[in-house]
Structure 1
């Protein structure tokens, strides 16, 4: 009966229990019992006493480029979907909303995580078919769980698989197996990066991409696949290349914080004395000083520091999104400048974007 009531309200919201009972040809009291017993699924209008599906809708905007900051603002405005008691979550991509790679990586991650915990997730492209076409081309649809609904309908054919490798400006999103990650992914990203930016960036691209990939897989602790991809944006005032590497595990902070006191007591004391949130202080330490790793062996834990140094050399931006906060690294002269954003909606894992400007 529960599924039948949901189907009726999905087709036509705002109905009274009596009308629903008539359609099901059952007693109204039985319908009312189900409606009142599942407040995570149904919500009642206190004035008209009509019922609709309880839904958390996240409006991602219209006629805009959706970047990571705009995505975070939209999710926060609606409420943290992973922490909401509402079972039905719908992301609405408005007319003319174009999604940058960093933002679509976060949309992919949170959508899959919501579906994994039993939420009913939809992404509505009804007024933005061209954006759905792009997401199909870059491999978003391939990595999106099949139980996530695509509106108006899921593309029947994968454009990413059809055109894979045909354009150096795009590296289709590739799954990163959490047990045996494909070591060829960094080379693929580097090759496209150099093809767009020039051979003079070969060493920098190799170092940054390989180290970010290695550290995400090392510190993941994930039980499901992560992903990586690249997109070159040639238009606009500042042509740039975005490379994303994401996982859904415990994240860099989640794996390092528990071992800090025993393995790195001096760092633990330094973080304890810091005025910053301990998670932020730890992540800044990893990027600025390095040498912190859950793995054994000399030279471990230096990768993120090296990535930051190359980003500094070429005036690039690195953003690291952890469970409920984000740390960004920009540069002014010889100094790395950190900025942070706290109290974000929860998304598990580590989501790194290396944004390289070509001006």
Structure 2
């Protein structure tokens, strides 16, 4: 049995759970305060929220030792108790955490091995270091970084972009499986794209880009036709309920924020792209942009000035979709499942032998 802790923020954590479990042969039980996804047929432990008011926010980080442990919070206590009860009853050989340092520590303190879903960014704070040190392995949904030939930042040519802190290299194994998404395996067609069509694909996790920025980009590129799937924007085409995959297929170039899932979906569609990092904790999207530039893709650290858009779209058109092959090989979820199955088998054998390795 594999347990899988799923963070409730955003849709990406649940999407990764669903994508990987489609290929797992080991039974899975998910534990989350997120809603159970439609069509989920395996075990699900519904956890209480740990952020419902009232919250004693000054105590939430325990003086920087953890990320979220507010004092005397009933939901935090209830969810922790539910996780421990399930561990005692199910006796899993392995738990995946995506993603919570506190869940990782709780599970490991119960003697259960943990695989942690790796995340990019400058995560060298005490809680993140603790989570990495407790992990059996880190599962990274991107390819192993390689030396960069050209980087738009100040890095020197040939310098390898960082995807883990200096103080952690070599301590816990990092398993790079490549990016994966809900669209993996769908047939793509370069002939389906409309020349000169741009799709702006944004998520619901907030945006730095204003409607004025979007309109300015359109105004600066008269030879291009723009479509916007941007929640909360007056330009958003979602009122017509377009299918995201169909919109991706129509586009010649996709302008997309630097979040993992959105980038992976564009990669699965094999479309030329301009990736624009948004401000996020730990500079996660900026670090992803660095890695994408090392792959030869057009990736920026911030939304550019309007006059830059004609050149950026032409650059993306010239680069094309070829670099996506390494970033998202199409079998990332299958690779992740194979690693988890193998690890669960090894740990279950040790479990049966009384912990002997």
Structure 3
């Protein structure tokens, strides 16, 4: 039976970052396999988001999201510059209406506690000079926020990992895992329906970075106490694109929703300069990437609060993404959940749950945190 030192399950941006980090920091004799159930990498949460490099403004001080977003932002800009990945520091305005100034003040306090030192108050006049079509009474400016070609990032991470010896196995689904003799036996099915082959291998270490399917995989690990598997809540976020000339030069965010379910329906730019709005927040029972036409009115109402000149006929359904949340629709905020032997008692197993936003921004920092753990020494 073939043996690897490390098996990483899931080739989203976090799994790819892990593969690249381990391959770069371990000798080539430390064999690594990266398995992915889809035909290509990053087909789910990693490619169905706003492609924003977040500054680290909103997250609970002391949380993994706060720590890893701030660290990851620095690493990500550096990585983009070193590898020629398309990105741009667009900056973003967080805008508030007359009754929402207190919300902005809370944001400033949280950002300061998180180590974000460049957030700036903006007067109504200064905002109108920068973004004349935006309506707001108060605003903050984040110069560290940007946008990135997420596919370009993931392509670069995979290329670096493979050059360093990582074996990448797409169309490979893990069907069972058995903890045995200080390691794991991983059973997989490879290929497409009607053309499946079964393949089993051993590994010393196993990282569950399966994103939307992390809980499902955890339940297939024989010997793992299922009490350690958190509940999964699927949250769909839809996007609508704006046809015609972009009305903004920066990203435009309203103040976050009161129940903290999301950051509000915001305006982002892509690298071609086109505008899209989203995501909204809708809890769903299954993975479903449709963008229901009936969501349009929710978008129109939300957008016109800060962009009253919106022509609704220029708003078109674009795409959606599903976030693997660890808290339900009643609200609340869940942190990233990273489990190791100290949590679940299985040596050599690391599991990642709730890898939602700011997972893209934090990906390189998540990889560094895990690769440097004593688990893998």
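Bear in mind that the values in this text are calculations on the coordinates, not laboratory data. This one's a predicted model, so the numbers in the text were calculated from it and none came from an experiment. Cβ atoms are built from the backbone, for glycine too; each structure is taken alone.
Match the computed value 1.6 of distance in nm of label points 7 Å out along Cα→Cβ at positions 83 and 99 to one of the structures 1, 2, 3, and report its label. Write out the running numbers ahead of the final one.
Details: 1: 2.3; 2: 1.6; 3: 4.7.
Only one of 1, 2, 3 returns 1.6 for distance in nm of label points 7 Å out along Cα→Cβ at positions 83 and 99, namely 2.
For distance in nm of label points 7 Å out along Cα→Cβ at positions 115 and 139, which of 1, 2, 3 scores largest? Working shown, then result.
On the way: 1: 1.7; 2: 0.5; 3: 2.9.
If we compare distance in nm of label points 7 Å out along Cα→Cβ at positions 115 and 139 over 1, 2, 3, the biggest value is for 3.
A value of -10000 was computed for helix-only ellipticity at 222 nm (-39500 (n - 2.57) for each DSSP H run of 4 or more, over all residues; to 500); which of 1, 2, 3 is the source structure?
Structure of origin is 2.
With distance in nm of label points 7 Å out along Cα→Cβ at positions 19 and 243 coming out at 3.9, pick the structure among 1, 2, 3 it was computed from.
Numbers: 1: 5.6; 2: 1.9; 3: 3.9.
The structure behind it is 3.
Matching task: 14.0 is the computed value of mean count of other Cβ atoms within 10 Å over residues 11-18. Pick the structure from 1, 2, 3.
On the way: 1: 14.0; 2: 20.2; 3: 30.1.
Only one of 1, 2, 3 returns 14.0 for mean count of other Cβ atoms within 10 Å over residues 11-18, namely 1.
Once relative contact order in percent (Cα under 8 Å, 6 or more apart) is calculated for all of 1, 2, 3, which comes out largest? The partial results should precede the final answer.
Details: 1: 13; 2: 17; 3: 24.
Looking at the calculated values, the largest one is 3.
Kindly point out which one of 1, 2, 3 the value 1.9 was derived from, the read-out being distance in nm of label points 7 Å out along Cα→Cβ at positions 107 and 331.
Numbers: 1: 3.1; 2: 2.6; 3: 1.9.
Clearly, the read-out refers to 3.
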